[in-house]
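Each in structure tokens, the structures are laid out below.
Quick note: the coordinates plus some simple rules give every number you see, no bench work behind them. Since we're looking at a predicted model, the values are computed, not measured. Cβ atoms are built from the backbone, for glycine too; each structure is taken alone.
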Structure I
């Protein structure tokens, strides 16, 4: 399968429980209204995303909607990130109520705080 600029390949996803636990134990934690973000450097050379949404967020349809929104935001932001980080997002109930724009804002502000986002002020890549 061809690696597209905006696709999310299999190697860019965190799938193993041990990787989620490592991010939780050794990563930096940022708390926002819509999510909790855990950041940790990895040795893979690419950015990886892992998302969890408990039943507190809502029913299965609502949880999957929030996870789709987070994946969509990550897909468009991933080219602006420095390589080699694991990003674990724990969705909160407020994410469903706030929508994709608030999720994008929160994730952007966390990445700017951590200074792992490249400076692309000249490029306008946002679709939101």
Structure II
């Protein structure tokens, strides 16, 4: 599978597309086909090495703290009803990839009318005035 990996600390130039082995869901986990991954300012600080005291990340690693996508597979002792469901989930790391294995307990169903390409707005801008 393709993943964007950080091989060394630095600016955006250290983000490199690599072919990595497909993750396999373990007990209580699911495999999510990633439709979109979040990109936040904290990712840039960690990638630059500035936050090592608080986030002891060391290269190489695949960044990305959460994703939205569709459950493609379930691991042992995981409810098979999750297969095919569109979800939002925290990944801790690994979200900048085609697929990611995550704990099923952290999955949030995404309503059918929302798509990964739909612009997301914060609560403060989305609520009626």
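So Cα extents along the principal axes in Å, computed for just one structure, reads 47, 40, 25; which one of I, II is that? The structure behind it is II.
So if we calculate percent of Cα pairs over 11 Å apart, for residues 18-57 alone for every structure here (I, II), which label has the highest result? Don't skip to the answer; put the middle values down first.
Numbers: I: 69; II: 74.
Once percent of Cα pairs over 11 Å apart, for residues 18-57 alone is worked out for each structure, II has the highest.
State the single structure among I, II that was used to calculate helix-only ellipticity at 222 nm (-39500 (n - 2.57) for each DSSP H run of 4 or more, over all residues; to 500), giving -2000.
Numbers: I: -12000; II: -2000.
Computed on structure II.
Consider the structures I, II: one of them gives 11.4 for mean count of other Cβ atoms within 10 Å over residues 50-57 as calculated from the coordinates. Say which. Going label by label, the one that fits is II.
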